[in-house]
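Nothing in this text is a laboratory measurement; each read-out follows from the coordinates by a stated rule. The shown structure was predicted, so the numbers you read here are calculated from the model rather than taken from an experiment. Cβ atoms are built from the backbone, for glycine too; each structure is taken alone.
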Structure P
Amino acid sequence: MLSKTWNYITNIGVQNGYDSALTKRIILSNQFNTVAIVIYFLSGINNYLLGDVFSAILLISFVFISLIGFYLQKIKWHTVGITFTFVAINLAIFYFESYSGFLSGTYLFHFPLVLAITFIYDFKLDKKLMVFHFVLIVGLLFTNTLTDYSLFKNDFITDDNRHTMFLFNIMASFLGLSFFVYLTIQNNLNERRLFLENIAEREQSEKIITQALAEKNTLIAELHHRVKNNLAIISSLFNLKLNDDLHIDAKNVLIESRNRVRSMALIHNRLYNGNELTSVNFEEYATELVSEINTSYPAIANTVKVNAHFKQSELNVAVAIPCGLILNELLTNCYKHAFTNQANGIIDISFTETNGECTLSVKDNGGGLPTNYSKKQSLGITVIEALSEQLEGTFSFTNNNGTCFELKFKY
């Protein structure tokens, strides 16, 4: 019962969601206020037994004044409540120090008060409040010293009474000081326990997250592996249909379709075999793609030189796949149409990024676009247009000593 009452009193004003610093401040303030109320009450009884009824009544009245501090905490006026509590205690000490004189030892209660202020406030965050309380304590001490404790002096109290009060006050202040130190240590131990529990929970959570991430990466890698295998099967099916009996146009359609599938398979293969599961080194991918297309057109492979210039290599999957397919269409068109009437062909591939805008350009030194060029007659250009829209980019074809393609999109 006593423990529940103590917990209820010390947690008055504490709300769910408060950080540890504010919670600690409220709890320590409530605990100190409770200790002060007990000392007021016991001092009042002591003074009453000594025959000083007035001071006994005044001390009991401070018990009720201190209850205002709990009320302010309850209505969430925490800074005001803590300040009110310390100011009330300061004024009580000041009054009874003057009332009973220096020999009564009332000033001894300033020590647990200073300790409480030091423990409850954070000097970096509450410098002004701490300075205010310390200045108030020093100011009240100097006031009593300069007035020779005569502002509220009571002739009723004899030196014997003061001696008895001194013994009581030194005992009460020591007990108050010791109790507050004990409460502070207990709070720190509780904070340490909670801190260690939080660390243990965090470590457990990190372990679970790490395990889940590893499982996710394994699943993604397996997914890329299966997609790559499925695309390889589709590519093999195209190869089965490629034979000498096919018409040249049909053979070209199958080769182009196979190359589109292979361009996607290359990306999934790089994702499966690489360290990253969400991004692709586009420069290395382009090199592999050129090699694949060279294999598809052996008749002119040795007469075509491909130069690559990349300033942005890493692309995520969502961008790498459409860029890869676009590059496949452009290189295929170059190999098929650009170098019909010349012995040596040059293809320049460039991929750069400036201020978040990527530019993919492919230029050849071939014959250029025909004058009657129309994108509606080319499936490849239709594919490029659709993929550019997917990237939310814009593209253009120009004739400049050959065909020059340029695609711009945000990344």
Structure Q
Amino acid sequence: MKLPHLFSLNSDEKFITEELNKKIISAINDNNGFIPFSKYMKMALYDPEYGYYNNLSHKFGAKGDFITAPNISKLFAVAITNQIKELCNNFITANILEIGGGNGQLLLDILSIIGHSINKYYILELSGNLAQLQQQRLQEQLPQYLDKVIWLNSLPNLFNGIILANEVLDAQPFERVMWENGDILQIGVGVDKKNDLLYKSKIADIELKDLAKNLQQNNNILESYISEINLNNRGFIKSLSQSLNKGAIILIDYGYSQREYYSLERKNGTLRGFFRHHQLENILVYTGLIDVTASVDFTAIAEVAIENNLDFIGYTTQANFLINCDILEFMEIARTEKSDLEYLQLSNQLMKLTSPNEMGDIFKVIAFSKNFEFYDWCGFIRGNQSHLL
């Protein structure tokens, strides 16, 4: 596949994208010239050899494609641990299950703050390379907690504790659909005569069509409207409910309520790709090197959770959640304990986490519980936006 000359790729990057394209084209040819977008995304992100999360290209930080909240500042973990402590003080077992640990920064920060009081810290990490990185960093920085951390390949049964997932929902493969001429089309990926990947469409199957029609009726979706429907998100929430025996679930990601998600201003959907901190419109290039993502429909998350016997706790912005979890009080203490330069650095980090123009309003926090009668969480005490769902 000939790539556009937008970025210069090194030999390893060229090899990754060329080999992964061969696999994708083979899958397309084996499926009558069409694969659903979710299939393409699954291969692009999670192929065992060349997928984005499994190859050895940079992902995080200045040399990567994006920066997550834990990598911006330890302040993020400070707030999270304040919420964790409150829950544990109200009789949740002090076990943590983190889904998708990234480069391990949140693990390290939480352990450095409350590691002494945590029973077990489980990580469900599907990327072998990332799991290895997490283990290596833990060994180097906090070896005293090695016996408390356990890596999993699947969700545990009858888990008691707190489940955390930061920027996991957006990375789960989704379907793309188009409402056109009174019908529902499923957008997928095909290949042209030059072996270039391109978008193709066909009539959606019954399940996807019914779901899309309901969304259209409830949100006044117009013709020639393209968006995403994430069936994997729905299945994931159901699986979390089945896994959790007693405890809490905290999900953090960028997204909207359903009314916002399917608004006229997003008539082309929220699909995007990130490569070296650049947002790309065309995500069918640099396969295996791009973080492919879309915003989260938090109304759908709440509905599925409630349908699967989870108690809905609250929904708010990341800024509200962090401030409610006493992040400003931590800053007041830091003012007296840190040097002027250190405090200025913390202030800049706080702004990135909470400013409406940065991550503050774009990222949301939604929480649920099960078999746990404590509903007044500190993280949602002010600015709860549940009514927007």
Exercise for the section: Out of P, Q, choose the structure whose coordinates give P(r) over Cα pairs in 20 Å bins from 0, in percent equal to 20, 27, 11, 17, 18, 7, 0 when calculated. Expected result: P
Practice task
Could you figure out which one of P, Q the value 2, 11, 15, 16, 12, 11, 10, 9, 6, 4, 2, 0 for P(r) over Cα pairs in 5 Å bins from 0, in percent, for residues 18-113 alone was computed from?
Solution key: Q
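Comparing P, Q, where is distance in nm of label points 7 Å out along Cα→Cβ at positions 138 and 354 highest?
Working: P: 6.5; Q: 3.1.
Answer by largest value of distance in nm of label points 7 Å out along Cα→Cβ at positions 138 and 354: P.
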Handout entry: Ranking P, Q by relative contact order in percent (Cα under 8 Å, 6 or more apart), the structure that comes out highest
Key = Q
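Taking helix-only ellipticity at 222 nm (-39500 (n - 2.57) for each DSSP H run of 4 or more, over all residues; to 500) from the coordinates of each of P, Q, which one would give -23000? Kindly include the intermediate steps, with their values, before the conclusion.
Values: P: -23000; Q: -11500.
Computed on structure P.
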